[in-house]
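Structures for review follow.
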Structure I
Amino acid sequence: MKNIENLIQKALELQANGLVTRQIADELNVSRETVTWLLTRAKKEDVSTAPKDISVNWSSIGKSAYRMRHIGIAMCDMVLDTVEATGNDIDLVVGIGLSGVPLASLMADELDTELSVYHAYGEHEGEAKLKGAFSRNFAGIKGKKCIIVDDVITTGNTINDVITHLRSSGAKPLAIAVLVDKTGSDALSDVPVHALVRIVRVD
């Protein structure tokens, strides 16, 4: 119960700092439904049962550049098996902001590729589709063969949005690399998912 109370407190703090539901979900590595439940639970004692979700805290990795570098190398190793089997070369690593960018940067350095950054933004209540854009301050995506990097896959919506953007620009997404996959997916939009940790709920 203490962990839930800590999540509620953190969600309230992030909301007080002006973050919207999607941003709080990204920061806590939980679904938007879970964030709504946490914020509602803080206001009422008697709330319906919690959504089925798992909070991921990888701060013990994120606080150390040394650990991040080695995790990035492990993630490179995971995707290279798939990419090399297809006979493709990687031109670009796409980091999903905010938490995927440090890992993507390390991986781009390790793979000697260009780096692109995707920012998810905009959210309409009741709408599952996210909106986003690639930053103009990083490499372009047109016609590139790329891998997509994020920290956690919660629902897959953001990565599916990235894949749609990439394909509409003539880019070819070859693989997805993440620390944790909460969906248990082997692929998203026909792009293989490689996760250091895959969480499977058994009910």
Structure II
Amino acid sequence: MESEKEKMIAGKPYLPGGRELSIDRMQAKEVCHDINTLSPREVAKRNKAFKKLFGKTSKRFYIEPPFYCDYGYNIEVGNNFYANHNLVVLDCAKVCIGDNVMIAPNVALYTAGHPIHHQLRNQEIEYALPITIGNNVWIGGNVVVNPGVTIGNNTVIGSGSVLTKDIPSNVIAVGNPCRVLRQITDEDKQYYYKRMKIK
């Protein structure tokens, strides 16, 4: 018989209130508390705690506190990862982040969801679908990424966007719901902001 944790990892409906998952969440909360209360100068100690918390880290990453997650062990970050203040990751399913990813403040990555019908919700049924973020992605401030979304390589997500569907590689995407605005091309190498040229 599958445990609720096994169901959660497999993307099946599960009950989050059981002993095993409750213990796992409390352990993650304790590590997050330690991270968020360290002196800003204690970067090495903070990174050591992140390595303990996450399922996979790289040699080079930097995450500004405060940071919050549900479990931690479902989070994988690639090389040269940067996240600004107040990243929230509900990692009931896998959250896989590629290399050279930048995340602005107040971004939320939500793998967890609940049924539409209230009778199912009232039974405390939950589900979780993985989030995948490709390489060289920049996610603007106050973005929400919903369960099951994949963001392709080299893509930019505009501030305040809400992602409910996959976003392809090599595009700028914005809005609520988030949609592709345009392709990123070699011409973009000339500009650092809008039509302001790199000299």
Structure III
Amino acid sequence: MFNNEDSSVVKDRIQKEAQALFLKNGFKGTSVRDIAKASETNVAMVNYYFKSKYNLFEIIFEDALDVLTKRLFETINSELPFLELIETWIRTYYEILFEYPQIAAFILNEVSLNPEGLTQRIKKRNPYGSFCKIEQRIEEEVAKGTIRETPAADFLLNILSMSMFPFMFGTLAMTLMDIPLDTYNELIANHQKYVIEFTLNALKPNEETK
């Protein structure tokens, strides 16, 4: 419409540059003009392909959530031995967030700007089925005496918070500790081991109940 360049190439470039800008500057700190400049297009082209900045943000965020939920739900619904499943679950969080760090930034943005929208986005991916699966696995392991009595909701929240927090507040943490990104990434990689060990130790049965 605007030039001879293939429209799908232009659209993909706009989306890629918008994703990078949203990650770096946040939703509020990124303008359509910024996106147009970074993608070597213009404001009219951005609006033509994506209608609005928020619509573009939604598309990027939906793609990111698809990546996160698909791989996490596959792990949770697998038939891995329970403790191996928990370790794989935590590793999956870290692998995805290292690969797609914008997911944490996008979730944080939605928590502050549109919490109801975030809730609806997650609900439509049917997390309840996976929650029921992990709750069932926990109950089975408690009955066998391999783990202590553990409320499924608390357990899920613990894994979610310990895995997501380092990525959501990475910029703040790097500023407070006065360290560069490479050093912080190394710190998070080591932190993953701590989270796995902490979680598995917390599941061990009480001595008196053995």
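Structures I, II, III were compared on distance in nm of label points 7 Å out along Cα→Cβ at positions 153 and 177, and the highest value belongs to III. Each of I, II, III could give helix-only ellipticity at 222 nm (-39500 (n - 2.57) for each DSSP H run of 4 or more, over all residues; to 500), but the derived value -6000 comes from II.
We did not get these values from a lab; they are worked out from the coordinates using the rules stated. It should be emphasised that the depicted structure is a prediction, and the values quoted were computed from it without experimental measurement. Cβ atoms are built from the backbone, for glycine too; each structure is taken alone.
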